[in-house]
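What follows is calculated from the coordinates using simple rules that are stated; it is not laboratory data. Please read all numbers here as calculations on a predicted model, not as lab measurements. Cβ atoms are built from the backbone, for glycine too; each structure is taken alone.
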Structure P
Amino acid sequence: MTAAALLVLADGRFPAGGHAHSGGAEAAVKAGRITDAASLEAFCRGRLHTAGLVAAALAAAAAAGADPALLDAAADARTPSPALRATSRRLGRQLLRAARATWPGDELDAVAQGFPKGAHQPVVLGLTARAAGLGPADAAYCALYESVSGPATAVVRLLSLDPFEATAVLARLAPELDRVADRAVASAAAVPAEGADALPAASAPLLEIGAQAHAAWPVRLFAS
């Protein structure tokens with residue numbers, strides 16, 4: 001494993017397209033569920049233990065070498081919202097473009113050829129980590145950090161929240177992120193014996209409902 005590769009992959013400047021997405025924060029701000037640092041922390045905590053956990057487990061399993069087709073179907077089944085499924089595949093395509101340019105390899109090429117509509121982003125993230133010489137835990141951490149840092153960054157723009165406060169939210173969530181990463185990696189390790197049923201299927205109904213409503217807005221700052 002190379003720590004430098006992990007830094008590159010987790011860097012917000014890596015051209016994976018995530019900067020255009022709020023992770024549901026824009027809809028939550030409009031609905032009044034995020035109004036300040038405290039409510040942002042509550043939102044991120046909920047996202048960490050639901051959508052974040054699912055994404056981290058999928059990414060960890062992909063990094064461990066599980067069948068991408070199996071994982072992609074599992075991601076589909078765990079994403080009820082058509083808007084979120086479309087967003088995940090769009091982000092997967094963008095990430096795959098960046099990954100193939102940065103860490104070219106046969107596995108990434110095979111995904112590009114085998115998923116003409118794009119594979120789900122967490123699956124591509126895990127395969128990218130694998131191509132970069134990283135392991136399942138690294139992939140899980142990247143997925144979890146994305147799941148909370150994206151909304152935090154978006155809320156700084158949406159509410160003009162003090163960026164120091166947003167960063168403090170992420171720092172306070174760090175111990176929980178560690179625990180969720182351990183759970184994600186453990187579930188991914190069970191996939192060879194138990195199949196996709198070993199992966200968590202934590203739901204976040206408000207994220208799903210908010211995504212569908214957000215997709216229909218005529219004007220919005222973020223793509224999702």
Structure Q
Amino acid sequence: ILVNVDARRSDKPGIFKSSVLVGPGGPTGQRYDKMRLVPFGEYIPARSLLGWATSVGKAADEDRRRGTAPVVMTLPDGVHVGPLVCFESAFPDMSRHLVRMGAQLLIAQSSTSSFQDTWAPAQHASLAALRAAETGRPMVHATLTGISAVYGPDGERIGKWLGTSASTAAVYDVPLARGATLYVRLGDWAVYAALAVVAAFCAAEGARALRRPARRPPAPPARTAHGSPAHPVR
């Protein structure tokens with residue numbers, strides 16, 4: 001069982017949001033502390049200046065502490081699992097790094113209780129499809145309050161979504177996969193290539209503008225001795 005924890009640790013000061021793996025004999029000692037926290041929801045940026053936000057909303061009364069490194073956990077059957085916590089499923093570089101570390105299955109744990117009855121839970125669940133297709137690894141998006149979904153290594157949904165009104169458990173057969181996608185191998189090459197094309201286009205247009213001769217302003221109309229414009233004689 002992969003348990004999500006939002007509590008103080010006994011070995012470190014402060015509150016951490018963590019994934020803890022519990023095996024048949026109890027806690028396995030495998031733990032991941034969330035690295036990318038939600039601004040205002042889990043910490044207040046520049047709290048000395050923006051701390052007043054806690055009085056007008058549901059901002060964090062106490063900043064959560066950040067984890068320092070990604071973790072790949074090993075299940076009793078030898079499957080390697082890469083955990084992410086909630087907001088982190090929006091960052092493709094994190095899932096890529098877990099796969100490069102050997103993760104065969106990606107799991108995101110979440111609780112989207114602040115966004116019930118909106119489009120946000122469905123959008124959040126759909127992010128797992130992108131991460132699965134990018135990395136070529138299946139991904140599970142499991143929520144306490146939100147939409148839970150499972151995707152295969154090609155990003156196709158497995159089974160049905162469990163909606164916000166469901167209070168149940170479901171079992172899914174999740175196919176594993178091998179190999180590495182272009183994204184896992186090369187990273188954000190598509191973004192960098194697009195930026196390079198835009199930069200080259202801007203440089204070419206700038207050079208062309210410098211070589212283009214300046215246009216001369218039109219000559220003013222001829223005037224008579226009295227200063228009024230001259231009229232053509234018909």
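Upon calculation of mean count of other Cβ atoms within 10 Å over residues 30-37 from the atomic coordinates, which of the structures P, Q produces 20.1? The structure behind it is Q.
When relative contact order in percent (Cα under 8 Å, 6 or more apart) is computed across structures P, Q, the figure 37 traces back to P.
By the measure FRET efficiency 1/(1 + (r/R0)^6) of positions 22 and 70 (r between Cβ atoms, R0 = 30 Å, to 0.05), tell me the structure among P, Q with the highest figure.
Details: P: 0.50; Q: 0.90.
Across P, Q, FRET efficiency 1/(1 + (r/R0)^6) of positions 22 and 70 (r between Cβ atoms, R0 = 30 Å, to 0.05) peaks for Q.
Which structure, out of P, Q, was mean count of other Cβ atoms within 10 Å over residues 38-45 derived from, given a value of 16.2? Here the read-out was taken from Q. Given that helix-only ellipticity at 222 nm (-39500 (n - 2.57) for each DSSP H run of 4 or more, over all residues; to 500), derived from a single structure, equals -21500, which label among P, Q identifies that structure? Traced to structure P.
With volume of the Cα convex hull per residue in Å³ computed over the structures P, Q, the top value is the one for Q, the highest of the group.
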